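Computed from the coordinates by the stated procedures, all read-outs in this text should not be read as laboratory data. For clarity, every value in this text was computed on a predicted model and none was experimentally measured. Cβ atoms are built from the backbone, for glycine too; each structure is taken alone.
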Structure 1
């Protein structure tokens with residue numbers, strides 16, 4: 001998904017990707033954003049979600065481990081085998097998001113905006129970046145696709161270009 005897709009320029013109303021961008025190196029993410037920018041029709045929207053670095057950074061310093069406890073419960077409920085190896089140790093919880101599951105790069109909202117800009121999603125190109133929420137955003141038909149298992153850990157972003 002970091003190469004050219006077999007669709008005409010400006011032929012797609014919306015693109016949805018969930019917990020994908022963290023699995024490719026930054027160079028691949030830039031290629032993905034360039035391709036999405038090429039494909040989107042005027043006014044089209046790219047919606048993506050990814051683990052939010054800001055959430056994990058804040059959680060690391062929480063002495064009560066509230067987020068880590070809640071996230072552990074969600075993960076082990078949805079994937080019981082995780083309970084065999086996952087722990088609530090702060091370093092473990094942070095490392096599993098940075099190094100586990102094939103992750104290559106973890107973003108926050110600002111970093112997504114910067115990397116998307118390198119892919120063409122800039123103000124100069126008539127684009128905007130909006131922070132969305134779990135199952136909330138510009139187009140309900142896209143937002144309702146969000147998976148519940150990621151709701152606590154994700155940054156949700158929508159990019160729209162009017163040119």
Structure 2
């Protein structure tokens with residue numbers, strides 16, 4: 001029997017998943033590989049990976065939705081503190097993340113350039129980003145991914 005290793009993530013529930021798949025089993029023929037790609041592709045993006053990249057993929061993409069939900073939760077909580085209803089704040093924060101992600105996916109786009117385009121000199125956005133930098137938020141996010149990677153590596157056979 002042929003084996004396909006697959007790591008999905010929760011956005012597959014809305015057709016925006018990312019699937020890490022290993023199709024290295026010699027027992028898999030090309031038709032079977034095509035069927036796997038087609039089946040999973042209906043639910044999102046398929047990333048073919050060597051077995052050696054499964055742990056990092058899991059840490060980044062399998063666990064990643066939780067990191068994004070954490071950011072949405074933080075943004076929404078700030079919105080509530082500023083007077084928006086919780087439901088509205090969650091919707092606004094979610095829409096913000098979806099729209100920002102769509103921009104980042106444009107050909108030639110880079111997150112740092114997009115961020116700089118929003119940060120006016122002496123403006124409110126650059127002050128907010130400076131606060132994130134002072135709190136080492138970028139390093140904290142990287143640390144979360146690496147912690148998940150370490151955990152995932154400890155599970156491998």
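Figures for the structure shown
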{"item": "Of the structures 1, 2, the one that 1.2 was derived from, the read-out being distance in nm of label points 7 Å out along Cα→Cβ at positions 67 and 131", "result": "1"}
{"item": "Among 1, 2, which structure scores highest (criterion: relative contact order in percent (Cα under 8 Å, 6 or more apart))", "result": "1"}
{"item": "Identity of the structure behind -18500 (criterion: helix-only ellipticity at 222 nm (-39500 (n - 2.57) for each DSSP H run of 4 or more, over all residues; to 500), calculated), options 1, 2", "result": "2"}
{"item": "FRET efficiency 1/(1 + (r/R0)^6) of positions 51 and 139 (r between Cβ atoms, R0 = 30 Å, to 0.05) from the coordinates reads 0.85; which among 1, 2", "result": "1"}
{"item": "Structure with the greatest value (metric distance in nm of label points 7 Å out along Cα→Cβ at positions 75 and 107, set 1, 2)", "result": "2"}
{"item": "Top of 1, 2 by mean count of other Cβ atoms within 10 Å over residues 3-10, largest first", "result": "2"}
{"item": "Read-out Rg/Rh (Cα atoms, Kirkwood Rh), computed value 1.05, structure in 1, 2", "result": "2"}
{"item": "Source structure (of 1, 2) for mean count of other Cβ atoms within 10 Å over residues 43-50, computed value 15.6", "result": "2"}
{"item": "Origin of the derived value 1.8 (distance in nm of label points 7 Å out along Cα→Cβ at positions 59 and 91; candidates 1, 2)", "result": "1"}
